[in-house]
Structure 1
Amino acid sequence: MPLQVYGIPTCGTCKKALKWLDDRSIAYTFINTKDDPPANAEVKNWVSTLGAKPMRNTSGQSYRALGEEKQTWTDKQWIDAFSSDAMLIKRPLFVKDGTAIAVGFKETALEQALK
C-alpha cells in the first residue's frame, strides 16, 4: 500500500508536500478530507500514534470557532471533534501501512518518518 496523504487540494502546505514527494518519486495516494472525511476509528488510530495535540489545526477557522473548553478536552473529545470536522486536523497527515507517521510538513521529519 503506498503512502496515504490526507489533506485538501487548496492547502499550500499540502501542495508543497505533494511536490516534495513527486520530486523524490515517492508513490502516494492523496485523500481529500473535505470530500472523504476520515472515520472515527481511523482518527482514533492516528491519535493513539501521534497524539491529539500535534494533530490540531490551530490556525484554522474551525479551531478558532471552538469554545475555550477545548483547552481541557480529552483525547476522546478531540477524536470525536476531528471525526466530525476534518478541518480541525492539521494538514497534511501522512499514513504508511495503516499507521500515521507524520502530521504537518517538515522535510527532515518526513524524510525520517519514511525510512
Structure 2
Amino acid sequence: MIGISESTQVDGATGLQGFFKVTLPLVRPGVIATGLLCFVFAWNEFLLAVTLTYTNSATMPVFMASFMTQEGLFWGKMSAVATTAVLPSVVLGWFTQKQLVQGLTMGAVKG
C-alpha cells in the first residue's frame, strides 16, 4: 500500500515539495492544537513556580497568590492580574479556534 508521501513522489514532486504541500497541511491542525494545549498547561503551572521561585522572583500565578494576605483579599489587584494572566491564552485560542477544533476532533473521525 502506497502512502501519501510516496504518492507525491510518484506524481513527480520532490520529497521537500511533498512535505510542504501535502504532509504539512494535513498535520497543521493537530500541531496547532497540541501547541495551544501545551501553552495553556505551561502557563498554568503553579506548584512548581511556588516551590522554586517564590522568594526571588515570581511567575504571574504566584504573583496573584501574593494578594491573599491576612488583611483580606485585594480584589481589584487580583482581577487586574487575572485578566492579564488569562488574556494571552484567550487571544491565542480565539485566533486558532478553527485549527484547535479541527485538531481535537481529528482523532474521533475514522476514515
Structure 3
Amino acid sequence: MTVPLPGSQVRGSQTGKPIMALLDLLGRTWALGIIWNLHSGPATFRELQQRCEKISPTLLNTRLKELKTLALIETKHAGYQLSPQGIDLFEIISPLGRWSSQWAQALKEESKS
C-alpha cells in the first residue's frame, strides 16, 4: 500500500483530492490512533506502542513512516511527536472525542430506559 499523497490516486479518488487523501490516511488501521495518542506528548517507539494498546511493532512502524512522510509527525530527542501540521489536525479531530463521549453517555442512558 502506498502513502496517500494529495494529487495521487487514493481510495475513493482517482485524482487524489486532498480531502480524499486525508480520509484514506485516517481510515488506515491505527493512523488516527497514533495521532490521538501523540497529542499528550512525545513518546519513544515502545511508549507509543503502550499508548496504542500494544499495536504490533510492524504496523506501528508502517504507520509512523507514513505519518512522517506526510509531515504529520516528526522525531525529536524525546521521540515521536506531532508536527505543527499534526497539531493542527488534532485540533480539528479533538471535538470528535468530546462528541463521542457525550454520544456514548446518551446511548447508555437510553438503554437504561
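Hey, Cα extents along the principal axes in Å derived from one of 1, 2, 3 reads 49, 37, 26; which structure?
3
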>> If mean projected area of the Cα convex hull in nm², for residues 21-60 alone computes to 2.8, which of 1, 2, 3 did it come from?
In response: 3
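Readers should treat all values here as calculations from the given coordinates under stated rules, not as data from a laboratory. A quick note: this is a predicted structure, and the numbers were derived from the prediction, not measured.
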